[in-house]
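Please find the structures below.
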Structure 1
Amino acid sequence: MTNDITTIEPHEGLKTWGWISYVLHLIVAVAAVVPGAQVSAFLLVVALVIDLVKRSDADNTWQASHFSWRIRTVLWAGLLYLLTAPLWFLFIVPGWIAWTAISIWFLYRIVLGMVRMNANRAVQS
């Protein structure tokens, strides 16, 4: 057995990509909940692209659920933000409440996914 870097299991490489994506998601999620914290949506787009590109590499592994979990989380959050955006123009307080709730839900899903990934377990939909 050798300690050569080329002998790393392919699943560990996927796990590394998963952690990179989760950390990027976490930065955006925390910034969405913390008042005054502004993070570019660019980080979220980078994480989404990583997930979309690497998703097929994770087929038939426990990590496949994490790629799908993150993609679904971003898509649902985006849709919910879009649907509740008019509240900001009509009624500022309900818009703020809706976006805060969405941001907390987003943060919850990212943290839950990270906990499951750390335990080498799939995420349940």
Structure 2
Amino acid sequence: MVGTGWLEGWRLTFAGADVIGWEGAVSTLVEAPGERVFVALYDIHPYDAGQLDEIEGVTAGTYRKLHVRVSTLDGDVTAWIYVFNGYEGGLPTSWYLSEIANAAEKAGAPDDYVTELRSRPTGTASA
């Protein structure tokens, strides 16, 4: 991790439970004026970026990769995010949401932000 910041004008949400065939919905971001998402920034080697694109479904068309501006304490930086190609909706599993909240907490997200993440509704995986 090389830093943290805020992605202004976006919000964290979930989607794809009915498309991906996973246990629950997966994370994505949608544009939302007045909202923001705490983000961790990483320096990714171009080879690894290509591998990550494949794993995250960019090559398959499940996600698209967008360049965005992130506000950091050192000023704005350009980064990229993955955005689900489909409609918002569905609930993540409690395990998945917990992983997101734990990662945010470890990266230094404010306590109220982490508390809000942990309070979001979750679904139960189908058997």
Taking distance in nm of label points 7 Å out along Cα→Cβ at positions 14 and 102 for each of 1, 2, the highest value is that of structure 1
If helix-only ellipticity at 222 nm (-39500 (n - 2.57) for each DSSP H run of 4 or more, over all residues; to 500) is calculated for 1, 2, the one returning -8000 is structure 2
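The numbers here are math on the coordinates, done by the rules we state, and not lab data. Note that the structure is a prediction, hence the values are computed from the model and not measured. Cβ atoms are built from the backbone, for glycine too; each structure is taken alone.
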